[in-house]
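The structures come next, written out as C-alpha cells.
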Structure 1
Amino acid sequence: MRLTIPKSQKPGLQKLIGLSPPLMESLIAAIAKMPPTTSLYDAAAVVSDNIAVDFDDLYNILSVVVGIHRASADAGVSTDEFLSDLFDALRAEDDPKLRPAGGEWEQLRSDLERILESGESLSITSKASELLSENERRFCPENCRVLSDIRPIFLGAPSGSPAASVIQHVLKIAYHEGDNLKEFFVTLDASDIRTLQDHLHRAIVKEDSLRSLMEEKGIQVVGPVGNGGEE
C-alpha cells in the first residue's frame, strides 16, 4: 500500500522522529498511562506532566500518533505491514528531519510499534477524536473569549457627560473547519447571557442523564479529561 505523508503532519513527525531515546521512552510510558479522551489538547496536557517537551510540539506529536494509529486501523493490515509502508513513504521524502538520527530505522520501528500497541486508551482516544472530527466545525475552547465594555449614551453634545450607558458583552467563538482555525463574534446583553446559561445547563443535565444510562449498561463514556470525562 502506497502512503503519502500529509503536509500538515510533517512538523509533528519531525518532532516525533527527533526525540532523544530518553524522551521517546518517557513518551511511550506516558501514552500507555494516558486516560482515554475526546480531546488531543487534554491528552497533551496529561502527557506533558511526564515529558520535558514544549507543549505545542507535544500536541503535534500526539496528533501524529493518533493519526498513525487511525490510518493503521483503517488500512486493515498488520502493524508491521503498515509501518513498512510508512517507512517507505518517509524514505521517499527529501527531508533529513524525517529520518532517524544515525539511520536507526529499526529502533524507530520498535518505538512506533510500542506506541501503537500501548493499549486500549490510545485506541479509544483515536476513535473518539475521529468521531468528533467528522463534524464540519469543531469548537476550539482555548481561543474563545468574552469581551465586556461600557458604551456611553450621549443625548446632547459629546463633549458633555453621558446621560446613560449600556454594558455590552461580545462572545468570540473560535472553531476548526478542516485544517483552518476560524472565528466569529456575537454581541450579548445580560439577558442573552442568562438564556445561554440556561441552554448550557440543560445540556449538562442531559449529558449526566445519558452518562448514567451508559454506566448502568457498563459502557464507558469518553470525554474531555477533568471536565466530566474520564480522569
Structure 2
Amino acid sequence: MKLRIALVATLAALCAAAPAYATVITSGHMDLDIDYSGGAGGVLTLDWRTYTPMSAGTTASDDDYAAAANPVSVPLANTYTVLAGANWTCLGTAGSTVYRLKQNNDPAQVWLGYNTQDIAAADFSTGKVTLNLVSVVSAPAGGKFIMYATNSFGTPTYLLNSTAGACNKTSFAISSGIHNHNWWAFSAAGTYVLRFEATGTLSAGLGGGSKSSGTVDITFQIP
C-alpha cells in the first residue's frame, strides 16, 4: 500500500510539473504579434496573431491568441545543411544541420512571421519597438535558436541568435506597421522554450517612459 501511494504521489508530481498546452500548432499563417492599445497609459502586448485557416484545435483569425500556452511544431523533415562561407557562420558550422520554419509559405506547416501593424508610429520614439530574446529557458543539449531573413539573393540577415560569442544577438528594432516573415532555425531536434519580451520608449508627445509586454515563454517542438 505504501509503495502504491508513493507511486501515485510521484505520478501526480510529474503531471503537475508538465506544461499544460492548449494545442500544438502544426499549420497555418501566424505572427508573433506586438500590439499597443494607444495613449500614454496604453498596454504593450506580445502574443500570436492567427489567420485562416489554421490547424485543428487552433483558433483562426485571432489577434490575441495566447503564445505561452500554444506551442509551434517545426517539421523534422525541414532540415537544411549549413553552407560554407562567412555569411553562414552565425547559422552554424559548415555542413551541420539545422531545422527551420520556412520564410516562404507552405500550407502544410506553420508560416510564422512577426507583426507590428497595430502600433501607431506616433506612439513610440523613432516609431519603433524592440523584440527581445530574454533567454533560452530550455533546449536540447547544445541546441541553439537563430531567427534570420534572406533577401532575393539568398543573403542572410540575422535578427536573433542564442549562439554564444560574436554571433549572439538578443534584440532587434521593428518599425510600426510591419508584417514580415523569416526563417526560424534550431540547431538540434527537441523542445525549445524561448523567453521573449517586447519593449519600447513612448514618444515625447506621450510623455516618454518605457513600456514592456512582460516576458512570454514560447515553445517550439521538433519531434
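What follows is calculated from the coordinates using simple rules that are stated; it is not laboratory data. Everything numeric here is computed off the predicted structure, so don't read it as measured data. Cβ atoms are built from the backbone, for glycine too; each structure is taken alone.
For the read-out FRET efficiency 1/(1 + (r/R0)^6) of positions 43 and 107 (r between Cβ atoms, R0 = 30 Å, to 0.05), a value of 0.80 was computed from one structure; give its label from 1, 2. Attributed to the structure labelled 1. Out of 1, 2, which structure matches -2500 when helix-only ellipticity at 222 nm (-39500 (n - 2.57) for each DSSP H run of 4 or more, over all residues; to 500) is calculated? Matching structure: 2. Set 1, 2, criterion mean count of other Cβ atoms within 10 Å over residues 131-138: the highest-scoring structure is 2.
For the structures shown (1, 2), distance in nm of label points 7 Å out along Cα→Cβ at positions 155 and 211 is largest in 1. Looking at structures 1, 2, which one was FRET efficiency 1/(1 + (r/R0)^6) of positions 27 and 171 (r between Cβ atoms, R0 = 35 Å, to 0.05) calculated from, given that it came out as 0.40? This value belongs to structure 1. 0.80 is what came out when FRET efficiency 1/(1 + (r/R0)^6) of positions 59 and 123 (r between Cβ atoms, R0 = 25 Å, to 0.05) was calculated for one structure; which of 1, 2 is it? Structure 1 accounts for this read-out. Starting from the value 0.95: which structure in 1, 2 was FRET efficiency 1/(1 + (r/R0)^6) of positions 51 and 83 (r between Cβ atoms, R0 = 35 Å, to 0.05) calculated from? The read-out comes from structure 1. If you line up 1, 2 by mean count of other Cβ atoms within 10 Å over residues 187-194, the top spot, with the largest value, goes to 2. A value of 20.8 for Kirkwood radius over Cα pairs in Å, calculated from one of 1, 2, originates in structure 1.
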